[in-house]
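These notes open a run of structures that come right after.
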Structure 1
Amino acid sequence: MHFRTDIASTNSHAVPGNDSYADNLETDVLIVGAGFGGIYLMHKLRQLGFNCKIYEAGKELGGIWHWNCYPGARVDTQVPIYEYSLPEVWKDWNWSERYPGFAELRKYFEHVEKKLDIKKDVAFDTRVTGAHFDKPSSKWVIETEDGRTARARYLLLATGFAAKRHFPDWMGMDKFKGVIHHSSFWPDAGVDVKGKRVAVVGTGSTGVQIAQETSKTAGSVTVFQRTPNLALPMQQKPLTKEEQYNRKQEYPELYKYRMTTFAGFAYDFVERNTFDDTPEERQDFYNKLFDNGGFEFWLANYKDLLFDEKANREAYDFWAQKTRARITDPKKRDILAPLEPPHPFGTKRPSLEQNYYEMLDRPENEVVDIKKTPIVEVTETGIKTEDGKHREFDVIALATGFDSVTGGMKNMGLRDVDGVPLSEKWKMGTWSYLGMTCAGFPNMFFLYGAQGPTAFSNGPSCVECQGDWIVDAMRKLKEENIKYCDATREAEEEWRRKVTELSDKTLFPQASSWYMGANIPGKPREQLNYAGGIPLYGKECREALDNGLQGFVTA
């Protein structure tokens, strides 16, 4: 069966009255991506009088929420933290539950469109395949897959950190006669799994959500797990309009507060260490975090959790004890929640689950440890593992993740002032300045990508922190009539050193995670995210801006 493997555009571009699709488009600013980041930049820059256009590969606003419609897809940050701080958007918008699913997030973006009128400047189904800076005109020349060209003074990349899908290289994937899809190319109409035999490959947040959701109606679900997900209870709750209405006067303060916390949430690590408390106090504290749900056990825990191995082990042991108590099958218990940690707790983003462990504990469902028995091939009827076992399936869900953080930018034909592709420059590792610019790419800024707080934060907080900085930098360039702004190689080297240094103080490097680029064969192993937290990150970036664009060459 043929299944989709890329985001190639699929339809014609003529939209009456919208010049965004024009060939030889001239604009001040070209933004790539119409998710949280692209929309925010567009809205803020329009207010400063910039003429902006967005190129978006999908058919709608919403970024990841346009692509994500697999079973159980929902956000892992509770509202109202997971939304714009723009009063014109939040004041008359209400959610139905603490952690909305993809359908409600799509409705949210329809509401955003009503309020901010973004689409009139968006070219949908438009995929960027090349971009280079033309020195004589001081403009970016951007090429699209269908041969259109645009010229812009500024190029802003809001492609998100999970823009490039990762497909495993098993033999026979094209032979499978059933239904097979990558999670991010799940058909909008859904897949009927009622009574079917379902395979879920991967146990990141997507794999957890698909397994949990499809188990409700499938005949059986088999999860192929390489590393156990140290998932935390979501504690989902419905929300009423009244309770949201009553809280709205607190929203401005809440949005200010989220920018003062390490990861941009409404809570933060406590100001004490694990062993400052007695074992009883510690148990009570851990239980409270678990009962509150969400990421509190990860990001509102003791402040030494991510730095001290002994402290981390205390948290892991508590997690394992709580989780193992929910699994009756001893074999599954050891695969899903082993007594020995697979990696320090929290060094991979935990997923939020509702009844994942209970669902997989059901006798009709199976968990296969592919560290012990790797998948060797996909056949016409199922999946074969190294031990010679062949399991038959009707549906295969590939929750095999993304070439995260850097994959999207390396995949769009970006070339520096000397014509060298970014994919070449980043082959042996990643270099950026402030996690928003690259040397040799003048007047180009990006957000929610490499060497920013990206994966250690929630999307909207990171987007607004970086988006505000980019907008302020562009305001400065405009006011001071600076035509050309380029990060220096020295500034990049220094930033990379800082990112590595911050990471090395933590336990993050001990895990083979996508944070470290370790999920993609052949990708250099390095810290791809800024691990110092949003407040420190914001401070460092502001200093560069306020000290006369320190680290940049301008003309």
Structure 2
Amino acid sequence: MSSIINSAMSGLSAAQQLLNSTANNISGYTIAGYNRQITVISEAENTYNGNGWYGNGVIVNGVQRQYDALIDSQLRNASAKSSAQSSHYTQLSAIDKQMTLEGGTLNDGLEHFFDTLQNVVNNAADPAARQAVMTQAAALTNQFTSTQSMLDQQQSDINAQLQNSVTSINSYTQQIATLNQRIAQLSQNGDAPNNLLDQRDQLVRELNDQVGVTASMQDGNMVVSIANGFTLVNGSKSYPLEATPSNENTDQLTIGYEDKIAGKVELPEKLLRTGTIGGLLAFRHDELNQLQNRLGQLTLAFTTAMNSVQQQGYDLNGQQGEPLFSVGQPSAKSNQLNRGDATLSAVYTDPQQVQASDYQIAYKGGSWQVTRLSDNKPIAATVSDDGSTLSFEGLDVSVSGTAAEGDSFLLQPVSHITHEFSLNFSDPSKLAAAEDLSGESDNRNIKKMLDLQSQKLVGGKQTFRQTWSAAVSFVGTQTQSYGNAVDLSAKIITQLTARQQAVSGVNLDEEYNNLIQYQQYYVANTKVLNTASALFDALMGVRG
């Protein structure tokens, strides 16, 4: 009789636990990162009673969450890649919209400017035509500088977003480390707290969307690291990242950490290619820096050509023309890790040959090595006899002081010169339309200025309009490419999520069916218990 009662009681206990798990699954249906839980039961140890082994009901082995580490890892990798593509696409589309505003593009400004020059060619003595040139010249300088400001704002936005991402990353890693400690404490009896495991996995997913991570288990603890192997979390300890000014270019923030011995250490940006941070860094390197250089190259070529022709002619006052525009100069930045006292400065020698690129100039093996950063190609520089001047691609770079082995500099010939692009005068009488002192109706010099629009003066390969049209096309193509990549990644993530949910997700229809099944299981065990009680009462009655 006792075996019947014990079996029924074990069934009641198991049914209650099964109902609890089902109820918990239903309540956790909408919780992000929740993994479906099942109560695991098994047959209790049988008892031998004379002529055979008899069952003793069931035992509850524990509550198990439905989790597949392989699928979760695949989903994390796809999500980190998608986050990078999405942040990259967001930045690209913002610039694409700005660069294609109807009627307000840089090429529109150039076209309007040359149209006004044509009017002066047609009637060099017309004061209104000359005034229109100066008015449009002022508008054109504003369009150049506004474009530069737009790109500068993108740089500032990226710095701010990197800081925000690092703040989020450090918050996630601290929480994961705390959960590691709590899980280790609560798992000492062998049963892991499923809710804390779910919370930890969800935090890893959110961290992964910021910067792609690898998660592994070592001695029961989760270890989280990023692409280059730097550990973010190990057990109960977390290691913070920093958004810090780059040693090479302090205007741009990069990702690093503080080492107790080495001090500030930068993580190689080429290894941070996934997550939001990877997308931001890739956009800055692959498109934004290039656009700033293309704009600067165009500004330099346009200014130099216009001033050259202007200074060849004569204005209405019989004076030789003075430069129409002003523009900035190249800059050279010392790496913050340099140990020598060398400094570099640069000037233009042939603006038409200046490329849309920054350069790294490094002192190695007792000589200077130049690398063009737009394509990472080494550049053969001509060195002066005294070793103080390097000449290459339309530039002269002067060296003063003494460099130490390994010192490097970032040379930026054109990336910031548009900041200082300005119109030198507004007086239309100073426009040098004449080729000589033959009179105010002489339009020969202004015609030379007009002819500049069709000449390939930018890098010796493109006209002014071709240069910016190529830049606009480049951004448009990249935007479309990343938009397609985002769509494809979304489909991949949908497929992987479906696989993950098939294992870990809560299906309400299935849980409703389980409720009915476990309810019947509970009622059936109750009836067994009632039957055992009735039999016991009958036996007691017979005995009485």
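Throughout, read-outs are computed from the coordinates displayed, never taken from laboratory work. Just so you know, these numbers come straight off a predicted model, no measurement behind them. Cβ atoms are built from the backbone, for glycine too; each structure is taken alone.
Points to keep in mind about this one:
- When Cα extents along the principal axes in Å is computed for each of 1, 2, the one that comes out at 144, 54, 29 is 2.
- Here the criterion is FRET efficiency 1/(1 + (r/R0)^6) of positions 310 and 502 (r between Cβ atoms, R0 = 25 Å, to 0.05), and among 1, 2 the highest value is seen for 1.
- Among 1, 2, which structure scores highest (criterion: mean count of other Cβ atoms within 10 Å over residues 38-45): 1
- Of the structures 1, 2, the one that -17500 was derived from, the read-out being helix-only ellipticity at 222 nm (-39500 (n - 2.57) for each DSSP H run of 4 or more, over all residues; to 500): 2
- Structures compared: 1, 2; top value of Cα Rg over 2.2 N^0.38 Å, for residues 54-365 alone, i.e. the largest, recorded for 2.
- When mean count of other Cβ atoms within 10 Å over residues 46-53 is worked out for each of 1, 2, structure 1 gives the greatest result.
- Among 1, 2, which structure scores highest (criterion: FRET efficiency 1/(1 + (r/R0)^6) of positions 174 and 486 (r between Cβ atoms, R0 = 41 Å, to 0.05)): 2
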